[in-house]
Structure P
Amino acid sequence: MKLAFLFPGQGSQKPNMLKELPEHPAVEAVLQEATEVLGESVCNFHSNKTLTSTVSVQICLLVSSVAILKVFEAEGIYPHIVAGHSAGAYGAAVACKAIGFADALKMIKLRGQLMEQAFPSGYGMGVITGLNEQTVKELVNSCFTETEPIYTANINAPDQIVIAGSITALNKVIDRASTSGARTAELLNVNIPSHCSLLDAVSKSLHQELSKITFSQPVIPYACNRTARLLRSPDQIREDLAFNVSHPVMWHNISSILCEHGTRLFIEMPPGNVLSSLSKKALPGARSLSVDENGFGNCLVLARRFCSEHS
């Protein structure tokens with residue numbers, strides 16, 4: 001039986017999230033390293049005002065997740081497998097030792113900058129629940145135009161589909177989904193049209209820069225955003241980090257694959273509990289926790305017990 005660490009993506013952020021991290025030397029070390037890499041205090045990035053920036057959001061997501069990862073490691077708890085959703089993939093890559101934290105932080109900052117430059121306004125993402133993928137694709141296709149493009153993006157669950165594109169088209173699809181029986185249909189707190197072909201140029205630029213960084217052989221498997229396959233190659237992980245921003249995240253398939261490979265305990269790094277909630281719904285036979293929701297102390301106790309019982 002295996003333990004998986006999950007790393008959340010954009011949309012899970014909240015103001016002052018770094019102040020909610022536990023007091024621990026490992027946390028202080030990560031915050032200090034981040035400040036040195038960024039050339040300014042990392043705490044400058046997590047205010048309500050600064051979190052309107054995709055750059056700030058992605059920096060804080062990575063720092064928060066890696067800080068808790070390092071606390072778990074300091075307490076002797078290591079995952080058997082890792083998965084990160086979108087920007088969270090950078091945290092997963094750090095956890096499997098494919099890339100160092102400093103390099104991951106530099107690249108996640110560049111990722112946010114490239115995304116903002118590509119679409120500074122007028123675009124975003126939405127989520128529809130209660131309708132299947134095919135129905136959502138038909139609604140998206142009916143609203144697509146060359147001037148107001150829209151795409152299906154992440155498949156988080158069979159009935160939770162993320163869409164991306166122009167705000168005008170997003171609102172049209174959301175309205176049509178609501179009248180077609182969707183349980184919920186709303187815009188997400190994301191101002192970039194991620195995980196579709198609109199960001200192809202961003203992926204190409206990221207790939208060029210990531211090619212300059214040394215990647216190491218991962219010590220544990222890393223779940224690929226685009227294919228849901230478990231990756232054990234540094235080059236494959238590099239490619240996923242570059243191209244996941246312009247391809248849908250197959251999160252439901254990732255959850256299923258992790259379970260098929262024996263994962264029975266999922267712990268979501270902060271912030272939020274989006275991924276652990278999806279795991280609970282998709283995999284009722286497994287245990288899913290989030291550090292934010294269940295508390296680090298409780299997660300640590302359960303992880304120790306689990307690892308002891310299944311070592």
Structure Q
Amino acid sequence: MAKQITFASLAHATKKKVTRREKFLAVMEAVVPWSRLLALIEPHYPKMGSKGGRPVMPLAVMLRIYCLQQWCAVSDPMAEESLYDSDAMRRFAGLELGDDRIPDETTILNFRHLLERHALPEAIFAEVNAHLAENGIALRSGTLVDATIIDAPSSTKNKAGTRDPEMTSTKKGNDWYFGMKAHVGVDADSGIVHSLETSTAKVHDSRVWDELLHGEETSVWADKAYVNAEREEAFTGPDKFWGVMRKAPKGDDLHPIDEQINHLIAKVRSKVEHPFRVLKRQFGYIKTRYRGLAKNRAQLFSLFALGNLYLVRRRLMA
């Protein structure tokens with residue numbers, strides 16, 4: 001969203017170093033299908049402000065600020081602060097300090113609520129994947145299935161004086177976690193997330209399965225948590241492979257052949273960790289931001305949609 005440079009941005013334009021954030025935003029500027037997403041949201045976006053109130057912010061500006069929130073892991077108040085502090089973020093949003101009105105935290109909050117109210121994060125996720133398919137990044141024969149725990153704040157120092165009642169605890173190894181889970185189905189070829197489901201943390205990974213398959217798989221890949229004799233039998237066939245890691249019978253060691261099979265499966269299914277790495281390391285999403293599953297579920301759809309674009313950015317820009 002290029003605008004004519006004002007005196008306020010002249011010093012920025014003449015600086016010698018391009019920061020990592022500016023490089024990242026330039027890449028995402030090129031790979032996000034802005035026109036498609038704007039067309040998706042536009043029917044639900046108000047055309048004018050309330051009677052006697054300020055005019056609405058341009059939809060393109062609000063969508064870009066919403067994306068900045070996902071990439072930079074900032075809350076609604078911090079998004080407003082960042083637009084004043086960061087020239088890179090302000091320019092990406094198409095705003096000029098001194099010339100344009102900077103949206104306040106309430107405006108940013110209301111836009112997020114509008115997306116949640118109309119289930120638009122799920123629609124954005126589907127639209128992004130459709131865009132990738134049209135660019136030759138389509139689903140192939142295999143699906144990698146996995147889940148990750150998203151920590152939630154366990155503090156009771158809040159207005160309600162309680163932890164989030166929709167989050168639960170689960171044990172992984174010797175450690176306990178409090179929060180929710182994101183269950184994903186990932187294309188074995190491209191590594192993009194094609195299916196997403198969420199649950200509270202105590203739900204066992206294996207209970208979410210059918211929702212993560214697109215139905216045309218010739219192979220499925222998962223860890224030992226998904227071992228299930230009935231599912232394995234239903235998936236057998238001349239052109240199908242059950243790539244779920246073998247589990248040793250109780251009291252016995254794993255057979256050496258099964259150990260070799262597990263080693264091969266692990267090499268294939270390692271790609272399922274890439275979307276999680278993008279969310280938690282690249283985007284800084286390490287804790288739930290909101291109370292309740294619904295709001296956090298909506299954010300996860302947006303995060304994985306943008307994460308898919310980031311994962312295949314080089315192919316999209318080639």
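Read the figures in this text as sums done on the coordinates, not as results from a lab. Keep in mind the model is a prediction, meaning the values are calculated, not measured. Cβ atoms are built from the backbone, for glycine too; each structure is taken alone.
Say we calculate FRET efficiency 1/(1 + (r/R0)^6) of positions 79 and 207 (r between Cβ atoms, R0 = 25 Å, to 0.05) for every structure; which of P, Q gives the highest result?
When FRET efficiency 1/(1 + (r/R0)^6) of positions 79 and 207 (r between Cβ atoms, R0 = 25 Å, to 0.05) is computed for each of P, Q, structure P gives the biggest number.
Identify which of structures P, Q gives the largest calculated value of distance in nm of label points 7 Å out along Cα→Cβ at positions 167 and 271. Please report the intermediate quantities before stating the final value.
Values: P: 2.1; Q: 3.3.
Once distance in nm of label points 7 Å out along Cα→Cβ at positions 167 and 271 is worked out for each structure, Q has the highest.
Comparing structures P, Q by mean projected area of the Cα convex hull in nm², for residues 71-134 alone, which one has the largest value?
Numbers: P: 7.4; Q: 5.4.
Evaluating mean projected area of the Cα convex hull in nm², for residues 71-134 alone on every structure, the highest lands on P.
Going by relative contact order in percent (Cα under 8 Å, 6 or more apart), which of structures P, Q comes out largest? Before the final figure, lay out each step's value.
Numbers: P: 23; Q: 20.
The maximum falls on structure P.
Determine which structure produced the value -0.51 for log10 I(q)/I(0) by the Debye sum over Cα atoms at q = 0.10 Å⁻¹, calculated from the coordinates; the candidates are P, Q.
On the way: P: -0.51; Q: -0.66.
Going through each structure in turn, the value belongs to P.
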